[in-house]
1. So FRET efficiency 1/(1 + (r/R0)^6) of positions 6 and 118 (r between Cβ atoms, R0 = 25 Å, to 0.05), computed for just one structure, reads 0.10; which one of P, Q is that?
2. When mean count of other Cβ atoms within 10 Å over residues 30-37 is calculated for each of the structures P, Q, which structure yields the highest value?
3. Computing distance in nm of label points 7 Å out along Cα→Cβ at positions 62 and 166 for each of P, Q, which one ends up highest?
4. Compute mean projected area of the Cα convex hull in nm² for each of P, Q and report the one that scores greatest.
5. Could you tell me which structure in P, Q was used to calculate helix-only ellipticity at 222 nm (-39500 (n - 2.57) for each DSSP H run of 4 or more, over all residues; to 500) as -8000?
Structure P
Amino acid sequence: MRIAGREIVVAEIGDAQVLFSVRQPNDFIQRYHRAGRFYEESERSVLRDVLPKNAVYVDIGANIGNHALYVAKFLEPAKIIPFEPNRPAIRILIENICLNGLLPMYDLAHLGLGLSDKDAEGFRMGTPLATNLGMTHMVEGGGNIPLMTVDTALADELRIDLIKIDIEGMEMLALAGLTETLIRTRPIVLIEIDHGNRPRFDAWLNDAGYQVSQTFPKMAANQNFLTEPA
């Protein structure tokens, strides 16, 4: 059905009904939602295996909410904390949350915020790709998006069970800004690493006391890794 310029897809997935908001039918992830499916089956299967009930799940680079929506619908979390600076993606993310009646489960205080290794101001989103909203990069100058470290943003969170990071090449900056959070909460980290960042990622694993517990199929530009405290 179509409502106010968007298509609402009603899907039966497992034993649950899931509603997806689709505003850009050619977008890479929204094509999955339009077909009544979630994106990244292998990564979501791992979430199902490692995330306990009543978990605190942090989604850095939540995009339109694919992974967080799956966690909310099927894994019985206590709280979901999404980070996403891209306004068109935020709009769809919030629609997906509200369509499924999940708003009380989410802490939305950090939407509109970018993450890095230090606090900064004046960033903007680059020109979005019509076929992949999630690949839109942040650009310095001419904007009003603030940057913050994860340590600052999540300073009051005493428990975090899993952090997912997918921020299009800025992952090493985000990791540099969450050192205190990792020491305090020792979460599992599911992270997308651009191939050019792999040497620095390997060094980070050693410095942070983490190890790769699962490696996912390599893509053209990046690869996903599940990491846990060593």
Structure Q
Amino acid sequence: MLTRSEEDHIKAVYALLQEDESAFTKDIAERLRTKASSVTDMLKKLAEKKFLKHEPYYGVKLTVKGEAMALQLVRRHRLWETFLVERLGFGWDEVHDVAEQMEHVANDKLIDKLDEYLDHPHFDPHGDPIPDKLGKIRQRKTKRLDTCTPGETVRIAAVSETTDGLLRLLGAKGLRIGTTLAVQEVHTFDGSMDVKPKSGSAFSLSKDVSHHLQVEPV
């Protein structure tokens, strides 16, 4: 059995490895909002338990055992987020903290039943892929909205940054996973763009917002 803190560190390493080849102590500490010295101690413990490999100056990488654990945590988290939104009526900006607590309930039968009850979803309410019970993740090709050019029509597939403020902003603009947008103009001055949803008037999105939206062609 792992402690909640140990699981949080494994999941943080996994998240950072999705962005780079290695995860470093400083980045893990920032992600978990804790001291670098505490992270160093925890990494040593997890290395002793064969969940990761920690090489000074070269960062941290997960072992096969560590990656399997991380995928279990991600699976639980995203299934709970889906349940909260689809079955209990939570907003997509309200579910992260609750799912953070529920992901530490290590009951395989419960998670398998939850997956079955939700009809085996492939993606959570933010568009992130949900690993299956074997740890396999469905792949799809997406790109950032801020890389699109005028004339393209795309569908929002995922939100890469799920802070409450951004999710509330998107909600206020009527933007959800699955929303279709036609890119009308990209402004060179600040990188903002004018987009028009399938139904409704056109509006402008800042580059910072469009940078966090993953889209796929329609």
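1. Numbers: P: 0.10; Q: 0.35.
Working through the options, I get structure P.
2. On the way: P: 17.5; Q: 12.9.
Going through P, Q one by one, mean count of other Cβ atoms within 10 Å over residues 30-37 peaks for structure P.
3. Working: P: 1.4; Q: 2.0.
Max of distance in nm of label points 7 Å out along Cα→Cβ at positions 62 and 166: Q.
4. Numbers: P: 12.1; Q: 13.4.
Result for mean projected area of the Cα convex hull in nm² over P, Q: largest is Q.
5. Going label by label, the one that fits is P.
Here, each number is a calculation from the coordinates, and none is a lab measurement. Owing to the predicted nature of the structure, the values given are computational and were not obtained by experimental measurement. Cβ atoms are built from the backbone, for glycine too; each structure is taken alone.
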